[in-house]
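Take a look at these structures.
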Structure P
Amino acid sequence: MAFNQLTNLDFDDIKKSLKEYLRSSEVFTDYNFEGSVLSQLIDVLSYNTYYTAMNANLVANEAFFDSASIRENVVSLAKLVGYTPRSAVASKATITFDVQVSPNIKSLTMKKGISFIGSNGSGSHTFSILDDITRESYVDINGIRKITFNEIDIYQGNILNSNYVNDTSTSQRFIIPNADSDVELTRVSVQEPGFSVPQSYKKAVDITEVGPTDKIFFIQENKNEQFELIFGDNTFGRKLQNKDIISIEYFITDKDIANECASFEFIGSLEYGSQIISDVDSTITVINASAGGAQPESITSIKYLAPRYYAAQNRAVTIRDYETLINRVVPNLESLTVYGGEDADPPQYGKVFIVAKPKGSEALTTTGKQNLLKSIKEYTILSVIPEIKDPSYLYLEVESYVYYDSNKTRRSQQEISELVRKTIFSFGESKDVNKFKGKFKHSKLVSLVDSVDPGITSNITRIRMRKNLPILSNIFASYQVCYGNRISESTEVTSTAFKITGENPLYNFYFEKLGTNTIAIYRIDGSKKIYYNKNIGNIDYNKGEINISAININSATNGSGYIEFSVKPASNDIISLRDLYLLISEEDITVVTILDQITSASRSSGVGQIPVSS
């Protein structure tokens, strides 16, 4: 009898098939397989078959992008389509450093290397400058001689060096020894015969622009998650000669935990000629807090971007092309969305809009936008104009009334309240919500709140949408507040207070809905509401917009430079399209825990308990 066709690789099924095969032989017709030594041999054969099948399955899976799970294999597959995974990224801050100096000091040089210590919630982190910076002294309007290092970029981390001597008689590899290095800040130089100083080598970006004598290197990730340098072959880039000395200056960093450093202390070195200036009276002004630090690219990201990068072929035509290429040229983005001008409101044909949120920051800096625009224009077709926009943040205010049975929980009322608060905040931090094209699903949140503690019997969770409207101080201007979601016709419109130019500076004014869809301005005088204007604007419920006619606003009383507008959505499910970015901040979460008198067997049996309206 031939061996049965194998349709299942489960151990028990393999063993059963082997027994059936042996029983079909005349030698083992009446053999007791369960109580014999042969049973052990069958187990061994079954295990061997099982492990062989598992190994073959894993090997097959690792050969394809979709099923590979081991980083080494994913990186290797990405290499086949010309994709290099992103390394760790150093957090960058921009500061201005002022130093008072004596009249005899004409200039100062801030030396390359560790120069500052920055602080954030995770502790202290060292920041370095990448090159020596020299500035001349001057006398300010107060007659004080000083030197200003204006808007200098500082990077979190430390500069290290590795040196290799090329030996053409062996197969040699040039590896950056630290897996936490930012390869974009790597500098490579080679001491070549015939040159008195080392020659600088650049990372190759486009192989079609590389000649046989160009001083370039390629970079790839190895199996230890370190990065390896590969030099030319006299066809694409200069080939290393025997005894060439390769110097690699690399930058190790703490990655994303160094983001949001907003205070800095100088610990570096200043020189005037050969004199080291150590005791200085300095002032540090933070232009941009540290941001952009990131972990090395994840396996999921590599599997997503590598095939799309190959499909883009270094040109930006489709929306997906833009997203892929931007993630390559700006690797420190937390979220990105791109949409065509035909999808804008109103449509702007011939444009493509790029909206990016960097890690640890609300928006790209002016310099960051300029660099992104310059980089992406190299890939765009001539008839399309790329434009960069800041994210438009849509804040969700969550108010949850949680009923609980004290007989079914060991937690106190306060503990339940804190757990619910943390659950709501974590839900807002999830990748389903906290991103462009995010989706807030009300039923999912309600379900999560119910599952926080066995004692919770139900919850009524309400949602409001809030936008922060920046004001143009002391200028007559019209305003539009766009929520990107339909507004409930039964909504109340609430706003924070503001001052109006020309009115009593003691008056605080507010916006509200008056009538069906009219926006009014009022102030409170004692217990009376006095209207300043009963028709200053209107609400478009279907578009989700509040339109305000020209008004001269002096300032917002909260000192933030914007007025907060809060409305009730038509649907509790909120989506973010185009430039909208959903956020749930801790201060926007309100949790009220209520003893459920009915289920907790209270003596009152629930008499007089009025449920909260949903």
Structure Q
Amino acid sequence: MKFSVDNVIKTTIAKSLQDLGFPEVQISLEHPAVESHGDYSSNIALTVFPSLRAKRGNLVFSSPRQLAETIVAALSSDKELKKVVEKIEVAGPGFVNFYLTKSVLVDELKRIEREKLDFGKRDFLKGKKIMVEYTDPNPFKEFHIGHLFSNTVGESLVRLFESQGAEVKRVNYQGDVGMHVAKAVWGMMKLVDEMPAESASLPEKAKFMGKAYALGATKFEEDEQIKKEVTELNKKIYDQDPAVMDLYNKGRKWSLDYFETIYQRLGTKFDYYYFESVAGKAGLEFVKENLKKGIFQESKGAIVFLGEKYGLHTRVFVNALGLPTYEAKDLGLASTKYKDFPYDESVIVTGNEINEYFRVVITALKQIDPKLGEKAHHLSHGMVRLPEGKMSSRTGKVLTGEWLLDEVKKMVLKRMESSTVEFSPGERESTADKIAVGAVKYALLRAGIGHDVIFDFEKSVSIEGNSGPYLQYTYARTRSVLAKAGLKKGVSLADAKETPYQINQEELAILRWIYRFPEVVMEAAKQHAPNLMCTFLYELAQRYNSFYNKHRIINLSKINQQSAINNQQSSFRLLLTAAVGQVLKNGLTLLGIQTPEKM
């Protein structure tokens, strides 16, 4: 494991407790809410005291605070700890507060500059295999905002897990059979005269598929005869009837090709693609096999799982026509994924409207294969709310993911018109897209995965609030400062000397925040919570901009690399700027957000 200040403190506390004759205990550290109370705080005395019966050998402790004072006395003589901690004190009923030395805080800046993109990486997940299934759009339907949300969450989780040493595989599961497909193919048949030519663009083809599905879905609800036709068509597709396969294959390919263009825009590339047409067959055999074992029951010609036994509800796994339902397909998918990649954990990211569904499916899986069931973890995100309200693809009023990205991009391009920064036409377009994607992703992640998101267009593109563009803009600002100082790519500030002048309040505020980054990355990965990263980066950007607005970083009359680096104050402030930029880049990358060099 790489060096970390928190591990030095924990190790020293453990050693001191051992020397005092205490049993081995779990030591945790936290950051005091008020920074003047120190950089780290431990409640170890409060934790240990109740089990001591106020006595340990020849030492008698009347209170947790007295125990804390004894621990502090032992810690104060530790030479290794003195290298990173300048002061230790007891606070309140027995908290032990640690104040890091300014030199170790500055060394963290140098470490950031040396490690660059590797800063923040740890190995607590090393050796662990994780599959993350996310996005899951259905061919023959449009890529809606829910898919965009799932993709944003899943991609960020993958990057967080990878940063902590896990071997991670990205999985996309797509429904290429089922009633939605039958409705779409029925619609294609009725709209055959409007069908785009093979030479048409993918967006045109995707739009047609959306229209065909909307027609089929609407008529299915309105007309009993059409409902019968669609139901029969569903069976033909499942059985791969040659009479319908040409049209089916055309629509399936158009959809999948179009989805790939969206993945590329979002910065996602999947390792495995799974389809219901394959998982369904495996799931059907899975259910039939376990029907004999009594895990499933027959009911009115169908096969069901009696969820009431487990405080849930009954669900159908094979319908009366003998076809596997979504539930059976998910069972087949679980075993198929494990055969391809024997994972320690399978994270499945979806919207929270199917929480109850997954509770039943995973419970059924645990009865069939307890070990495999325990590895499955369903992680649900909320819904995206827009001023127009939530709309459904069934009605033909779907709000697509690309529509949202494009609407935000239009706003970004409009604001770029008043920018003094010079862009080539292609560069302007590319930068606007990076900002738009960043704006949407950040807005979806910052509130926490389980919460609904009310998407505010104005706030999402603002460079003055808690938004993706604000963080991207701050990063671009750090790059601009370094460029003005004559520092080009490849020039390192890691050997900069610590400035002899008194570090000011704004600089210290950055120093006392930025070193926490690796801890935040690890916690975000542990808790499956990218929002922790959002909160950290926003606070860092605010602190840097406060510093930037109040202090001159370089002497503008002497803008060249030699004078900037040789001036101790400028050298330190450039190191601070480079470190902030690097951490913003690293953090945004973990969120799946790109960082334009200029804005």
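For semi-axes √(5λ) of the Cα gyration tensor in Å, for residues 129-192 alone, the calculated result is 33, 11, 6, so let me know which of P, Q that is. Here the read-out was taken from Q. Among candidates P, Q, the computation of Cα Rg over 2.2 N^0.38 Å, for residues 217-336 alone that gave 1.53 used structure P.
Name the one structure among P, Q that helix-only ellipticity at 222 nm (-39500 (n - 2.57) for each DSSP H run of 4 or more, over all residues; to 500) of -17500 was derived from. The value was obtained from structure Q.
Once volume of the Cα convex hull per residue in Å³, for residues 273-456 alone is computed for every structure in P, Q, the highest value turns out to be that of P.
When Cα Rg over 2.2 N^0.38 Å is computed across structures P, Q, the figure 1.15 traces back to Q.
Readers should treat all values here as calculations from the given coordinates under stated rules, not as data from a laboratory. Please read these numbers as outputs of a predicted model, since none were measured by experiment.
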